[in-house]
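So, here's a batch of structures to check.
The numbers here are math on the coordinates, done by the rules we state, and not lab data. Remember, it's a predicted structure, so these values are computed and weren't measured experimentally. Cβ atoms are built from the backbone, for glycine too; each structure is taken alone.
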Structure P
Amino acid sequence: MLRPWRESDAEALYKYASDPEVGPRAGWPPHKSVEESREIIRTIFNSDHMWAMELKATGEPIGCMGYMVHGESNIDIGENDAEVGYWVARPYWNRGLCTEALRVLIDHCFSVKGFRTLWADYFPENPASGRVMEKCGFCDTGEVNRCSKLQLGADIPVRIMRLDNQTRMAIC
């Protein structure tokens, strides 16, 4: 389930975002304290296009899903496009949760927000993220990019993926 982040999520966010295997795969450093996690909820996750991935069984946030619009994106995207991004806590890797949540986000981006094309990128050292994108219909553009806005890995090329609404409709 996707829902807005709450400041009360700071401890759960820290529990998972402090894992040194999680953040660097998405381009950010591990969190160092609960207060840092709380500040990230206040400043970065407090938007109308960033959601907590909530585990239905417990109500605990176990990851993040969202999009960036033209001007915010790490990719040179059009004004009617968005770049999607996500991460999930290590105990929940390889369970299909990111794929499920990304499909919800894709539907929201096309059906509610009216974006024409969605973009995504991933580090080649994190092929699982690319597989999630492929399962959701994204195609590899064959292009690579350096993401200057990332806190970690700005100097490492990422693979660029693309999904337009026509392709999505054909897949559905």
Structure Q
Amino acid sequence: MPSDIFGLPLHPLIVHATAVLVPLAALVVIGAVVWPRFRAWAGPLPMGLSLVALILTPLSTSSGENLEHDVVETTLLEKHTEMGEQLLPFTIALFVLAVGFWWLDRRRTTAPDTAAAPADRTGAGGLRTLTAVVGVLALLAAVGTGVQVARIGHSGAKAAWSDAGSASR
């Protein structure tokens, strides 16, 4: 991966997309889980945004590793780097749970009436329960992902701007 584009470091460019789209994906997943009307309107949008978030995460860390070789190593930068490497499991969970919730909810809403077959233990009640469990897990993943992105962004801003005031003195 190149470290710059047209002379600009690539990391800040990718990170700004990540800082917008990852929390947006988390908010859309939350909306889809808690608001049925939004869920019907959004369709596969939560999955799509979660996939974009998942793709941007390793691009951000990779471009950050490239930039890390060109800047002075500080404890703030090291903390930011460590936190950035922790985002991938969050975005993986967000994507997998968004897909799972969407799939289960579609299956639940399009499933034939299972009242005629009471022996079927995976009927509407079981599917509703499984959908609810995956929905709660998706909510937790969305909140965790949003918090982690905010923490990473804050640590990156501190690392980038911590000495900006002292440089002009």
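Some observations on this one:
- If distance in nm of label points 7 Å out along Cα→Cβ at positions 43 and 107 is computed and equals 3.5, the structure in P, Q: P
- Distance in nm of label points 7 Å out along Cα→Cβ at positions 67 and 139 - structure with the largest value, from P, Q: Q
- Of the structures P, Q, the one that 13.4 was derived from, the read-out being Kirkwood radius over Cα pairs in Å, for residues 35-90 alone: Q
- At a computed 15.6 (mean count of other Cβ atoms within 10 Å over residues 3-10), which of P, Q: P
- Structure responsible for -27000, with helix-only ellipticity at 222 nm (-39500 (n - 2.57) for each DSSP H run of 4 or more, over all residues; to 500) calculated and labels P, Q on offer: Q
- For mean projected area of the Cα convex hull in nm² computed as 9.2, the structure of P, Q it came from: P
- Entry that produces 31 once relative contact order in percent (Cα under 8 Å, 6 or more apart) is calculated, selected from P, Q: Q
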